[in-house]
Structure 1
Amino acid sequence: MAIKTPLYDEHVALGGKIVDFAGYELPVQYPSGIIAEHTAVRERAGFFDCSHMGEFIISGKDAVKFLNHLLTNDFTVMDVGKIRYTLMCYENGGAVDDLLVYKLAEDKFLLVVNASNLEKDASWIKSNMDGFNVKFENISDNVGLIAVQGPLSKVFLEKITNALPEKYYTFIDNVNVAGVNCLVSMTGYTGELGYEIYAPANKTVKVYREIVEKGKEMDIIPCGLGARDTLRLEAGLPLYGHELGAEIPVNEVGLSFAIKMQKENFIGKSALEKHAPAYSKIGAFVIDRGIAREGALVFSGDTEVGVVTSGTHSPTLGKAIVVLRVKKEYVDADLTVEVRGKKLKVERAALPFYKAGN
């Protein structure tokens, strides 16, 4: 049976169309529709229920040492209040998940993981703790998460908070949001200025209702999973199960900034050192009429050279966009994607497809 987030009844009351996503009942869209929700985030702001995401606490004397062993990024030098994006690998160099790490104290970190991987991630982390003086806590059921995204998000949130983080990938704890003590980070999954509000699960409804009510004054609206996906794809952001996976080496996915090969060691490092990347991640526009979705095959002439990992119609750009996993020797070749037996021409495009303010 699918799990309801603390905000389920709010979504129903607002007319949200509920679907099963990673075992959670979440709104894919509201009566305004995906295009209106997408546009609101690009032009004003919108808000999302992200309470399905998983939250873990890693604490103890060896917390930094353990995270450096477990994850691809380097946490040796990191200030309290900072956030880092990282990957978690299997021994083969494929991804267990991608996640954010929040430094709460010198020996305490918050890990935010994907809902679809929550149980798997917890098991993997616990199975690799031997020999480290650390404690693992899964606090996911105690946390509600609301993302407010868009160019007006700061101006809007200043109306209902007493403080906001000033820099991207930083956070402030113990922030008063609508009378509730929350952690607020300057992060998001849309390519826009935005914030994420971590509230106690039993008080998330209070925060959400204040956002809904105050949002009406600035035409800031609730948004569902549909807009979340079109926004993240325009911004060139990866999605686990699409651009990332257990059998895709993480040195083939364009995330080298989060993989510190100079570290002494991390799980998967040896495999990555031995693996010469055979594929590249590239963006493209679909030139012929049609939309290519995940799983569509990519061709150079009659030769199959890759696969579409994500594809949609971009509301901002007014054209079909795709992210491709293509054999390295074909990244500059003329390519087509196969959709319902027809090969559609594509034209290489820089990632991200969209940047805020541009």
Structure 2
Amino acid sequence: MEKDTLILSIESSCDETAASVTKNGREPLSNIIYSQIDLHTLYGGVVPEIASRKHIEKINRVGQAALDEASVGLSDLDAIAVTYGPGLVGALLVGVAEAKAISYAAGLPLVGVHHIAGHIAANYVEHKDLEPPFMCLVVSGGHTHLVIVRDYDKFEIIGRTHDDAAGEAFDKIARAVGLGYPGGPKVDKCAKEGRSDAVFFPRGHVAGSPYDFSFSGLKSAVLNYLNSCRMKQGLDGAVVYSAKTGRSDFDPHEMIDPEEGITVADVTASFQAAVVDVLVSHTIEAAKEYGFDKVAMAGGVASNSALRAGMKEACEKNGMKLYYPSPVLCTDNAVMIGCAAYYEYISGTRHGLDLNAMPNLRLEDFAKIKGTT
């Protein structure tokens, strides 16, 4: 019987301090996440300096909690894994320093992992039948990619955003209507009470790049619509809400355009529909062109209920099988890093103590620069 491979993984690329012990890549023995959302909500978004300081404060306890929950010690482990890019440089440095210290002290191999490769790998944890190759839509606050997953450690990006990521657009529109931060789940909830066809907003396309994304035009269209409705009512145009946590009097049924009967919920639902339409259509068309019958989604926005419903309907219509992780594995977590690290580890990837944070690490460059023994 082959020995199980146990990996302690660390994730600190943004505002979650996370650690996990995984067995053979796809079986999490622990999943510890310390979220800073409540803290950053006070500022309307992630403050990098505060995020870094909180990581320093929590990372030792989070790592120990992951070992305790898994009922293992350092001597039971085969490797230490860590996200080293992309992300906030200060936040990444905390995780990388912690992983290198444990690796050195325990005499364990060190495996650096790309954050997006981790998001993609989250699908393997709950879908034991999923194996490459397949098409994957990666949608989060900082990334919107269409990726051909050729193997566990081989990726080809065929589409990416030219401006805002989908998650960024959700945050900006949420703030514009007074929902506050974080925008994604709040827009999703508000949109359930509105009509997705109440207002037609443009679907962004990039000339000459059929699988690339652009959401800045959509964002501007929504903001211009909100401003025009306010001016039509004799109110000031652009409004910046001072309460970053959202308006205390927020009402999804508040009228934005009384003449047309358009509510805040209608606007968020219509905006969300425009985002979902583009994400789904690009993904399905790419899967058809490249001959894939398996489609996966990853990243925080992959937990959006409208996106899941739209992609499921489109996949069923086109005879494709759809995969996506549970919401807890869509947001940043260390289980996904442990899963990705397992496949790197068994392929021989090792990093030295000179491993550094790479805040702008590109997925297509990841395979070229990873270390080996």
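So if we calculate FRET efficiency 1/(1 + (r/R0)^6) of positions 105 and 209 (r between Cβ atoms, R0 = 30 Å, to 0.05) for every structure here (1, 2), which label has the highest result?
Numbers: 1: 0.40; 2: 0.05.
For this comparison of FRET efficiency 1/(1 + (r/R0)^6) of positions 105 and 209 (r between Cβ atoms, R0 = 30 Å, to 0.05), the top structure is 1.
The value 24, 14, 9 for semi-axes √(5λ) of the Cα gyration tensor in Å, for residues 273-320 alone was derived from one model only; which of 1, 2 is it? Before the final figure, lay out the partial values.
Numbers: 1: 24, 14, 9; 2: 17, 11, 10.
Answer by label: 1.
With distance in nm of label points 7 Å out along Cα→Cβ at positions 153 and 257 computed per structure, which member of 1, 2 shows the largest figure? Before the final figure, lay out the partial values.
Working: 1: 1.6; 2: 5.4.
With respect to distance in nm of label points 7 Å out along Cα→Cβ at positions 153 and 257, the highest-scoring structure among 1, 2 is 2.
For which of 1, 2 does distance in nm of label points 7 Å out along Cα→Cβ at positions 177 and 313, calculated from the coordinates, equal 1.8?
Working: 1: 3.3; 2: 1.8.
That value comes from structure 2.
Out of 1, 2, choose the structure whose coordinates give helix-only ellipticity at 222 nm (-39500 (n - 2.57) for each DSSP H run of 4 or more, over all residues; to 500) equal to -5000 when calculated.
Details: 1: -5000; 2: -13500.
It was calculated from structure 1.
Assign the value 18.6, calculated as mean count of other Cβ atoms within 10 Å over residues 113-120, to the correct structure from 1, 2. Display every interim value, and only then the final one.
Details: 1: 18.6; 2: 27.9.
This figure was derived from 1.
Here relative contact order in percent (Cα under 8 Å, 6 or more apart) was calculated and came to 24; which of the structures 1, 2 was it taken from?
On the way: 1: 18; 2: 24.
Going through each structure in turn, the value belongs to 2.
No lab work stands behind these numbers, since they all come straight from the coordinates. Source: prediction; values computed, not measured. Cβ atoms are built from the backbone, for glycine too; each structure is taken alone.
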